[in-house]
Every structure is written in C-alpha cells, then in structure tokens.
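Q: The structures considered in this document are given below.
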Structure 1
Amino acid sequence: MSQQKAIEYSAASPEVKAVYDDIKQTRQVDDVNNFWKYIAQHPPTLARTWDSLKDVMAPGALDPLIKELLYVAVSVTNNCGYCVASHTAAARRAGMTDEMFGELLAVVGMANETNRLAVGYRVPIDPAFE
C-alpha cells in the first residue's frame, strides 16, 4: 500500500486545482482519477505530465483507439497494473472489443517472447532491415 496520500480537490493548492480543472474539462469528468491525485504531491510533475499526456494523446495521425491500444501494450509490458486498467477502460470507450483486446495481448506476449529470444541469442540485424 502506498504511504503517500491523494491530494483531493478540496485540499489542493491553486496551482493543483488549475490542473485538476483542466483535466476535468478536457475529459468531461466530475473528478480526476487517483493517478493525478497522487502525483499532485509534486505540482510541477503534475502539470508537466498532464501537459505532455494531453499533447501526446490528442488527435493526430493515429486515431484515439490506436493510441490507447499502444498505451495498453506498453503498460502490460511495463507491468503497470494501474495504467493497464486505466487505458483498457479508455480503449473500450474508444471502441476496443473483447476480440481486439485478446489479439492485442497475444501480440504483446509474442513480441516480448521474440524480443527476449533475439536479445538472448544476440541476433544481428539483417541488412534488409537497416
């Protein structure tokens, strides 16, 4: 269990409240989730992380579902249960089906297996891939 404490809106500094307000407005939610409440213990990290996430996850060449699927894949690989849960929920809201989730996890598992084999065997990169 974390020894840190969540920073609730009612106890937040004006700097933190401003970020919380932006999160709530951007995401159309009534409250921010625990991730933001815990990193708010260091307001510069909260602001920097929110600004970066908002920029990276904004519409672009990749559609929102693809971005969420990528986030889930990396979170699974990094063993971040919180991020897996959060971004799986976001991916579902963006249209991910159970079949897509199953295929995503199959690809993540296969990539991790083959990556480890390539590293372990020190497989040289083929000239065609350069």
Structure 2
Amino acid sequence: MAPPWGDDACTLTVCRDCCCGSTDKHPDVDHDAQLAALRSGAGRHRVRVSECLSVCERSNVVVVQPSRAARRGGARPVYLGDILGHDTVDAVGAWLTAGGPGVAEMPPGLRDHEFDAATCVGC
C-alpha cells in the first residue's frame, strides 16, 4: 500500500539532539520556530526529527531525502549544515515544496550549506 503522502513527496530529516537544536550552542536561534516553519509545508513533504546525525560540526543539520520517484531517477539525499537563519530555513522549505532533490533545482542560498556526510570529519 502506498504511503498517504504519495510517491512524489520528499522527506526532511531534522537533527535535534546534542548540538543541533541546542540553545547552548546556538542561543540566538529559535529552534522550535524553525521546526514549525519546516513543518508548515507538511502534506507535500514529510518532516521527521532525528537524534544526533553525528555531524555536529555543521549544526543545525537537515537531510533532504528525495521522493521515491526521484530516487528511481537517481536522486540522492542532500545533507545541509548550518541551517540557522530564517533565510536558510525558508530556502529549505521552498525547495521541499518545489519537490526537492531530483525534481527541483536547489535554491542558490543553500549551495554553500551542502556537504558530504560520508567525508565530513571535523568539517
């Protein structure tokens, strides 16, 4: 049975554990408001919260996972770090709404936030 959000929905995983989402590390960031903003487009995409993704150097980290259809077309998850300001949160939300990896171009404002988690050691 197909999931209720459909074959064309991407998924956003938001890290919220030791560093990401921490007011100790980022005291000027309203982490709850960020999460609410990212969830505001739910229906077109899914948002889930994860424990530590082990790339604390890049907190706040999110992973934009392509839809099933886009994965079949070769799209892969995109790791984004330092998602701290309203502009980057809004850009992530806009990309999700547009379809995410493999469907829509990554907004230019996010390009500097992309990183390869497999090679991120002290990045």
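Please treat every number below as a calculation from the coordinates, not as lab data. The model shown is predicted, which means the values in this text are computed figures rather than measured ones. Cβ atoms are built from the backbone, for glycine too; each structure is taken alone.
Q: Tell me which structure, out of 1, 2, gives 1.3 once distance in nm of label points 7 Å out along Cα→Cβ at positions 59 and 115 is calculated.
A: Of the structures listed, the value fits 2.
Q: To which of 1, 2 does the computed value 10.7, 33 (Rg and Dmax of the Cα atoms in Å, for residues 11-50 alone) belong?
A: Numbers: 1: 9.0, 24; 2: 10.7, 33.
The value was obtained from structure 2.
Q: Work out which structure the value -21000 belongs to, where helix-only ellipticity at 222 nm (-39500 (n - 2.57) for each DSSP H run of 4 or more, over all residues; to 500) was derived from one of 1, 2.
A: Structure of origin is 1.
Q: Additional query: If relative contact order in percent (Cα under 8 Å, 6 or more apart) is computed to be 29, which of 1, 2 is the source?
A: 2
Q: Starting from the value 1.07: which structure in 1, 2 was Rg/Rh (Cα atoms, Kirkwood Rh) calculated from?
A: It traces back to 1.
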